[in-house]
Structure 1
Amino acid sequence: MMKIVLRIAREECRSLLRNHVAVLGTLLLTVLMLIASLNAWEHQRNSAAEIARYQTQSNHEFESQPDRHPHRMAHYGHFLFRPLNALAAFDPGISAYTGNTLFLEAHRQNSANFGDVRQSSLLLRFGQLTPAFVLQVLAPLLLVFVGFSGIARERESGTLRLLLTQGVSSQQLVLGKLAALSAFTGLILLPAVLMLGVLALTRESAWGMSLVLIAGYAVWLLLWSLMVVFISSLCQRSRDALLGLLAIWVVAIILLPRWVPDLANAAISLPTRFENEITIQKEYLALGDSHNPNDPKFAEFRDQVLKQYGVSRIEDLPVNFKGLVGMEGERKASALFNRYAKKAFDLQTAQNGFVDDFAWLSPLFALKRLSMSAAGTDLQNFRSFLEQGEQYRYNLVQGLNKLQTEKLSYVDDTTKGKENRIDRSNWQTFPEFSFKPSSSWSTLKTALPALGTLVLWVMLLGALTLLQSLRLARAIK
């Protein structure tokens, strides 16, 4: 049986080599993959160098500030730059839309800014030419044009009945066609495998996720190979098979990925940025003015501090009460900011879950989830950067408030016209920001369900193709 399958596959491969569409399409796709890979690698290299340079410059400027009041340093602020994952060159995911720069300051929680989309042409909003885009969108289209006539051609020319009467079973014929098309997909996938290998060499921890990406895209192309063979076996004419496959490609690859997110946004609406800021500002003002130690909103806190230190007057405290008020105000404000940030991310996560539920209509949703998770360019990784940045901001501001509490007296700090400063060496005691990406195990737990969805699609199409091959033999008889 295997000899017959291999012979059919060999003959089909020869037919593909004589097919100008297959040869030129493969060459064109390979060229596009090379261009996309080189462009992505160059962009990644330049971006990583710029991020490292700007982060070093920002750290140096913060540490080089002159003698100042600690709270002035808290308002001076600091910049953090999101480091890029090595595999982001393969699939940038949402990174182009989320921004890479985070400004830290007291009494405020900012989001990342300066995304590539805002700094590039409008064409970037319609998709980037990346290796992931080539494999997700263009590779299935090439498989459609290459394999649509695989079985339908045999039926049109009358050779299908001849093959079956000579002892070739319909299952052997279908398996042979599928094996040839699968070998063709290997050629399509090879440049991506080489690129992922090169990217993994730049960071040892990227090897595991590179293998996950290779497995995911291999299953994706196998899925489309099964789809092409299945539809070709259903149709009486090659033209009908081509039209049917093109319709499936348009709906699954073009229409649904653009329509479903809009549907998710309508079903789970997000407040606008201005609405959020207005609501947060109202609640923030209700907390009291942490710059004013006599604000009535901090009266209870003042009584607790006096009781703790066993004194009756603020002036008798061994620490600067104004600094303590600043610390308490920042604690309350940060809790407020974190509550709204969590609410916004939970809504976005719910939207993503809504979109993922449509993977049973288009497996592209599952592939994108797997690809962005493995590349470290999904919402979860962006959220992790913002949360780590916020924790660093909170520790930085509270550290400066603590310096005010311990190194400046309350009397001097509340005397009008008196300039209180501490030595500039204090700015150098704060640690630099170090982003910790998600662990490989955590990423794998996110990617495995998506890979499982793709495998289920393959099993379903495999079963349908097998049933259709049995039906094909009965239809000819």
Structure 2
Amino acid sequence: MSLSIRSIQVFLCLVMIAAVPAFGADEKPGKLVLGLDECIRRALNTAPELGEARADIELAQAKLEEAKSHRFPQIEFLGLFGPVSKARGNQVYSQDRIDHLHGLTVFARGDATLVQPIYTFGKISERMKAATHGIAVDRAKKEQKDNEIALKVKEYYYGLLLAREMKELVSEVGETLDKARDKAKDLLDKGSPNVELLDIYKLDAFSGEVRKYTEEARKGELLALAALRVQTGLPADTALDVATERLVPEGKGAEGDLASYLDAAMFKRPEYKQLKEGLQARSALVKAVRADYYPDIFLGGYLSAAYSPDRDRVTNPWVPDQFNHLWAGIALGMKWKIDFGITSAKVAQEQAQYARLISTNDYAMANIPLQIRKAYLELQESEKSIGATKDAYSNAKKWAVAAVANFDLGIGPAKEIFDALQNYAKMRSDYFQSVYNYNMSRANLAYAVGEAPLTK
């Protein structure tokens, strides 16, 4: 006898875990009760992977600020203070010699240069574009993480409800078997011809198997609850429960045809946003690196001042003094770095990255619609399966009730109870499995389309 092992195994897959803290829940004495939306909201609040995504966005914003800052003037200052030989006299005669180190004095000097870019052939503007699109890419990545976390929470939440339904089903079958065994023992004691000692043994064996599945169902419930607790960032000793009491179909199935979901995904799916913005960022980087072939046009300013107390000031412009002067100037300049193969190699690298992203885009265009189609068809299949299995377990329930009643009256064999309960347990478990599949198909379809995890 097998009580739908396929359904029981669903419990055991609920041990994939991440973390988050808690707020906004119904509280009962000694217990925290959360609904599905509350669980998702908690998970999205402080999940570690979302912290990484937020840090990536901040990094991309810092890169944009860095690119913007290259538009403004850059000032470089150099200050010096040290010893120098004395120099007395003028530009024609001095009693001191530059090669004699006696009679040292000190000097102080400061040099400042200012460079204001005027035109860089796209080096600055294209990097600003790339950084702007990079921010959009990282924001889309965070949206994708949000959707992944929400899907994980739904899997644990519905998995917990499924585990509890299976636990209740096994308990129901066990109670029926216990009553049948008591009745069989009573009939056997009264010498009923419809009951044999062998029937008692069969009922005991069947009850033992039910107790086994009871423990498996209990373990599945505890695993699912533990996974949900950790996913919502609660301590292991927190008394947690869910607000939903029964596993029932959510929503009304597909809300449109397949084409409408495919169209919606083009605007909502974060991966599409990432690829669109990423291609534009890579294109801008290719142009920015290509601009290194060309010079930078800038406006330059220079200011230099030096003073030494024991050196006479020389005013002849043909005789500059590095230790006692005041110079300043402004000029239009051009800086041009010419290399042999370095820039072309950098351009080739950026073009290769761009081509790689195009291939990724082609892959996504082919596979995301397939993912949506799969979730859509699974939703339709599970919706039909719910109706079929509900009818089946209802009839199996009637069969089991009739078999137990006949056995109680002493006109039915014990074997009829085994067959009826086995079919009832299988059909009932298949029904709950179909409801679980239906809810998860809706969740998978929402993820595939790129729907926001929460509507508010």
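Comparing distance in nm of label points 7 Å out along Cα→Cβ at positions 211 and 299 across structures 1, 2, the highest value is found for 2.
For the structures shown (1, 2), mean count of other Cβ atoms within 10 Å over residues 155-162 is largest in 2.
Please state which of the structures 1, 2 yields 29.5 when Kirkwood radius over Cα pairs in Å is computed from it. It must be structure 2, since only it matches.
Read the figures in this text as sums done on the coordinates, not as results from a lab. This one's a predicted model, so the numbers in the text were calculated from it and none came from an experiment. Cβ atoms are built from the backbone, for glycine too; each structure is taken alone.
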